[in-house]
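**Student:** Right after this note come the structures.
Since every read-out is calculated from the coordinates, none of them should be taken as a lab result. Everything numeric in this text was worked out from a predicted model, so none of it was measured. Cβ atoms are built from the backbone, for glycine too; each structure is taken alone.
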Structure I
Amino acid sequence: MKLATLANASVVHTRRWVEHFRSRGHEVRVFSLEPAWTGAGQGGGAGEAALDVVRLTAAPLPGALRYPLAVPQLQRELRRFAPDVVDAHFVPNYGLMGALSGFRPLSIAAWGSDLLMTTPATRLWRAGRLRFALQRASLILCDAANLAEAARRSGADPARVRAIPWGVDRGLFHPAPAREPGLLLSTRMHEDVYDLATVIEGAARVLAARPGTQLVLAGDGSRRPELERLAAARLPRGRHRFVGRLAPAELAGWLARAEVYISASHSDSTSQSLLEAMAAGALPVVSDIEGNREWVGEGERDAGGAKALGLAQLFPPGDAAGFASAIERALADPVWAERARARNAAVIAARGDWHTNLARIEACFEALAHGRHLPEAA
């Protein structure tokens, strides 16, 4: 099967996705306006060669114009490649490009913020772009129930929506033989939606009360300079680190050693980083939002008896004091911690295995490529 993947090549999730389908014997070519990133110190031409990226011309214009203006070049490249399926990621840019290209069958994968986050200033024009793209897709992939519902509200045909989390490669993300006591780890990007300012303010309280704790912030983004200044002002010298974007193996190593994984996100569908932390045995301390509650809770019950939930400590989004209190609860109860690690590993094995879940997506692609009906939703 020949897959034309339209996606941001600078995002590590794109590389993982492409490498998986290549490992399954499919021919995959990436079409992107962004340069590839394949690990620390790699990018540009070297990254593109490794990922087999066709760089599309990115005009120096806002995204609302930049992506549609690249469609004629995309059409020429797709005619040369002749894919069996066009596989577009992130609805209002690459999903829109896939819809405008005219190539079918078209699968569009929503990533969360593309459907879950709007502002009054962008709602009308964004809604039009979403509806246009979704109504032209043969398959809409969503990694969580709340995202699937958002796709349906945005105009997607319910019969074409499949809620399938990508999951975690458990061969890569697993616990280390020993943990670093008091290591608090964030792996979220440095953007407003992930609210790392609340992480820093809450961590300041924990680090002041617990001399053995330290904060490590992986990832990168537009807010990193101001976050570094805030951390320097609020956190003890020598007890916090910004380690930048990490290759998957490096990221897995940090999560395997961390005692606590932290996320203050204001919006998420299924958070890949949460699933990675659960698989690696880092105790989740995460914001109390719908996407997280699909995977974790504070009690022992199932979600309505239908889906097994892992264990986490939750706090209200934007509440630094609540965040600090949740970390204290996670660190203060070793019995709960061991129970949480065992429960979280079981949930990932049952619901969040990368190879099992990507096989379901592959079956959908195969159905599209051969003109068959989509497999029934699980």
Structure II
Amino acid sequence: MTMNRDRRNRPREGFALPVALGSMVVIGMILAGVFFAATQENRVGRNTVNQEKAFRAAEFGVNNTYGSWSNQTMNALAVGGVSTIVHDSSAVGWIDTVRVTRLNNNSYWLVSTGYAGSGLVQARHRTTSAIRIGFPQINFLAALTVHGKIKIGGSSLTTGVDTPPAGWACPPASATQPGIATDDISKIDYSGCNNLSCIIGNPQIQQSAAVADTNTFFTYGNDANWTTLTSAANLVYTGNWTINGPAPSYTAGGECDTGATTNWGDPNRATPAGKCEGYFPIIYFGGTGNAHITGGTGQGILLVEGDLTVDGGFEWFGPVIARGHVTTQGTGGHFNGGVMAADVDLEQNTVLGNAIIDYSKCAIDAALVGAGIPKRLRQRSWADMY
């Protein structure tokens, strides 16, 4: 009896509690693992979404800058200069910044950085693109290229010596060009220019069959011609026009007013740079009319369907091409670049008075680049940086 009583009173060791506690620990660990995995999966998904947004923001920056390219703004950059463009779309969760660096006269490098998200959950992506400005290639055979008769005299001066415009950032001068190029020297009347004293060049006068070729006047490389250039004109005048004193003009906010019909850019270089210095318009006098310009200044490409008459000391920087004939009179005009007169009606051209025609490769190239069209490089124009 004593033995049985002791056996009943002895504590009995069970395993339910340890099993329950162990189960709770295991279940807790499983739940913690599931929660950790779910959190990580959520973070990875959120980061992936932000990374994709950042990539799309960077791509938008490149494409938007390329699609809304402004020659006026980009031409104002010095070589090595940088322009920063910000696209703020924070309302939809991203911001993009594009840095445009001018590499040389006609090449630019775009670096676009897109940001998405906020705080600790932010993604960044960067892409780049290289852009080259495709521009017309006009074959200037001399300071003055003329088809048909021409009379030279007075106090005029036509020089093929490459003359960089004052204050412009120009490369070293190129070799001296002929003063005048013609298809027939016998058509030149320079009785008012004793011993060719008003013509400077190497040679002074050059006879070339290319002057009789219409491609010289109306075809400008593989991608441009008279039609494409005139159709891209910034300012178009139809009929007979007399323009008095074109000059730079500005908006109330101080920006270059490119909508003004007598704003033909600003060839005068200043410090700091003027707002219209990078504006090189294509100006086209179309229809069957003629252009008479008196006084004022301008830069760009001047195209005249009919005849061009200049006086009053008008100063122009860039190419001038007239389908008709060119006449300067009185105080004449000062052309910095090159002048071409196709003279399709074979009327007499006259360079008289105080006219000056200075060949300037720098002025020609600046105007052509200013009228150029941005194009992505054919190979490796785009790169995904990180």
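**Student:** Which structure, out of I, II, was distance in nm of label points 7 Å out along Cα→Cβ at positions 29 and 165 calculated from, if the result is 8.1? Show your work: numbers first, answer last.
**Tutor:** On the way: I: 3.5; II: 8.1.
Only one of I, II returns 8.1 for distance in nm of label points 7 Å out along Cα→Cβ at positions 29 and 165, namely II.
**Student:** Sticking with this one: Using mean projected area of the Cα convex hull in nm² for the comparison, can you identify which of I, II gives the largest number?
**Tutor:** II
**Student:** Okay, next question. If helix-only ellipticity at 222 nm (-39500 (n - 2.57) for each DSSP H run of 4 or more, over all residues; to 500) is computed to be -7000, which of I, II is the source? Please list the in-between numbers first.
**Tutor:** On the way: I: -13000; II: -7000.
Derived from the structure labelled II.
**Student:** Ok, one more. Looking just at FRET efficiency 1/(1 + (r/R0)^6) of positions 189 and 205 (r between Cβ atoms, R0 = 25 Å, to 0.05), which of the labels I, II belongs to the structure with the highest value?
**Tutor:** II
**Student:** For distance in nm of label points 7 Å out along Cα→Cβ at positions 117 and 149, which of the structures I, II scores highest? Intermediate values should be presented prior to the final figure.
**Tutor:** Working: I: 2.0; II: 8.0.
Biggest value here belongs to II.
**Student:** Let me ask something else about it. From which structure (I, II) was FRET efficiency 1/(1 + (r/R0)^6) of positions 181 and 261 (r between Cβ atoms, R0 = 30 Å, to 0.05) calculated, if the value obtained is 0.35? Kindly include the intermediate steps, with their values, before the conclusion.
**Tutor:** Values: I: 1.00; II: 0.35.
Only structure II yields this read-out.
**Student:** Assign the value -0.86, -1.15, calculated as log10 I(q)/I(0) by the Debye sum over Cα atoms at q = 0.14, 0.19 Å⁻¹, for residues 101-268 alone, to the correct structure from I, II.
**Tutor:** Comparing all candidates, it corresponds to I.
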